Structure 1
Amino acid sequence: MKKYNVVSVCNALVDILIRAEEEDLKQLSVTKGMMHLVDSDAQKKVIDHFKGKEQVVELGGSSLNAIRTLASLGNKTYFAGMVSVDTFGKQIKDRMSELKIECHLGESDEPTGSCVVLITPDGERTMHTHLGASRLYGTSQVPVAALKDTKVFHFCGYQWDTEDQKAAITESIKIAKEAGNIISFDVADPFVVGMHKEDFGQVIANDADIVFANEEEAKVLYGLSPEETAQKIADTGAIAVIKLGSKGAIIQKGSEIIRVGPVKTTVIDTTAAGDMFAAGFLHGYTAGRTLDVCGKMAATVASDVISRVGAKVSSEALDQLRNM
């Protein structure tokens, strides 16, 4: 028996959610629906642009979003990342303790990372991410004992920002694989995929047991349709989970293909939809549920989180999953 259901190594960030207009994006020269990696000066420029406007501050980071939901569902989880000894760093630590997420958070003089999430009236989110302390995560911080004692090691493509982060993920994959654990990889974002698609292709071909991607990420990764991408990933022996937004999702394992129908909802904010989809899927998978049930769980929490501002799943949706 493994101590943890899911262990993750990822960026520990704080999300700053702001309602924006299309004109704001034009003035800031940002591409709608994408994640933009920025330095501290560029981050300050964006925040200053919206000075006086209401801002919602929540915990963030792709895999941390998934871990938080998994913990809320009663899973035993562990998270490793890097923060600073600042207000945001303390907020992250306090929330981890509240949710009973075991963690190792290294500390740096760099500020805790932040992500400004601009939400336009159509519910689309555009992200400005300053990774801050997260960029300093390296192999010395890898949680060896936790990685050996988990059912699933889950990580995402955002860890490919620095050579130290990449080295830490490579070492983490090696440790988890040697312990016979499931390797779960979320490619994360079209922008990131475009920068590192060769590396991602190698991880999928050689290491991953579960791969999460959306339609646009699949197109950037392989230049293929969602169905063709699912087949290509399945051919490696991994489970392909291709998210199609309002059209549901495709799950493929070997020759088994499952179509997951969408869950009807009103789109308010798409922040963390993919992260929560992964959380719902892994919740079912670690409990031994069939792939179609895992898909339904994933669609349920993803549709719930986009029905409000912020990356938080409602208690009603959590109860639905517990009863599935």
Structure 2
Amino acid sequence: MTLPGRMHQADLEALDAARTLLVTQAAALRDVAHRLDIGFARAVALLAGRRGKVVVSGVGKSGLVGRKIAATLTSTGTPAFFLHPVEALHGDAGLVEAGDAALVLSKSGAGDELAGLLPLFARLDVPIVAITEHADSPLARAAQAVIAFGPLDEAGAVPGAPTTSALVSMALGDALAAALARARGFAAEDFNFLHPGGVLGRRASMRVSDLMHRPPDLPLVRDGDTIHAALLAIMAGRLGLVCVTDQDGRLCGILTDGDLKRILLARGGENVLGLSVAEVMNRAPRTIEPEALVAAAVRRMEDNEPGPITALLVVDGAGRPAGVLHLHDCIRLGVR
């Protein structure tokens, strides 16, 4: 055993080998950074434009790196999971859904496992982003976006052992995750929502549509209905509000139990319950899209001006109410 402060020849040789490897890998990362081109930007645009998950795949050391990248993507606002190429051909391809995209890692960009996996993605209409050394490999030719890091020497005393290539692939995956978080507007506050209690995985990928109250539990009235009808809907829905729609079914306002209390106090003995909802409703309700992250929805409720609110109305692409997301449900889930 070597005592502290006493360096033997073997110690010096070990330190020298370690420093040489690290310096070599650092130089490789700098070279790859300088070689990044439009392929990286296309990869970010492709993944950011898909509404589903990122299916990460790879074999051997690339597979191990892929598992780490999938975890990093998920924890930074891009839902992802790892799919082994062999297991994909034996039933696990059923995990892949419409709207997903694939991120495939392979230094060579070739191999029997990939030969079976790539046609599977094509058959499922899942676009591929490739991280590979060779821009002219079978993987690169099958991909819609290619991040080719180019030729590099593996650092270390064992020729061919995937050291530098594994490090470069992992760093490129981290760069992708960071760029996607920026493209999706995933901020530090969102990361904190997901992490204070180790809340990762399913909770990180949970969308508003997964947690919202939807029909038949969605309280609805028409703008021509009376406040009496709105009060009954609020009581039945037990969410403290009712969504107001126009004659075409599009969202045009909101009425909360707090609004009703203020109206009753302001109008005194007037026959308030006979008034139409359109006369008193809030015509600028706070809304969110079904595909938004729950963490982002919580941040929107807490950062609301002029003050925090406890619910968001969920609207579809046609402007119709699809659900209500309540802060209490998010708190029970642990997303804060």
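Using Kirkwood radius over Cα pairs in Å, for residues 48-87 alone as the calculated read-out, with 10.2 as its value, let me know the right label among 1, 2.
Answer by label: 2.
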### Query
If you work out FRET efficiency 1/(1 + (r/R0)^6) of positions 112 and 288 (r between Cβ atoms, R0 = 35 Å, to 0.05) for 1, 2, which one comes out largest?
1
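A value of 2.8 was derived for distance in nm of label points 7 Å out along Cα→Cβ at positions 32 and 248; which structure in 1, 2 was it taken from? Intermediate results must be reported in sequence, preceding the final value.
On the way: 1: 2.8; 2: 5.1.
Comparing all candidates, it corresponds to 1.
Please state which of the structures 1, 2 yields 2.0 when distance in nm of label points 7 Å out along Cα→Cβ at positions 96 and 312 is computed from it. Each step should come with its number before you reach the end.
On the way: 1: 2.0; 2: 3.1.
The correct label is 1.
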### Query
Out of 1, 2, which one gives 17.1 for mean count of other Cβ atoms within 10 Å over residues 16-23 as computed from the coordinates?
1
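The value 27, 23, 20 for semi-axes √(5λ) of the Cα gyration tensor in Å was derived from one model only; which of 1, 2 is it? Provide the component values of the computation, followed by the final result.
Details: 1: 27, 23, 20; 2: 53, 23, 15.
Going through each structure in turn, the value belongs to 1.
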### Query
Where does the value 6.4 come from, among 1, 2, when distance in nm of label points 7 Å out along Cα→Cβ at positions 136 and 256 is the thing being computed?
2
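Throughout, read-outs are computed from the coordinates displayed, never taken from laboratory work. What you are looking at is a predicted structure, and each value in this text was computed from that prediction instead of being measured. Cβ atoms are built from the backbone, for glycine too; each structure is taken alone.
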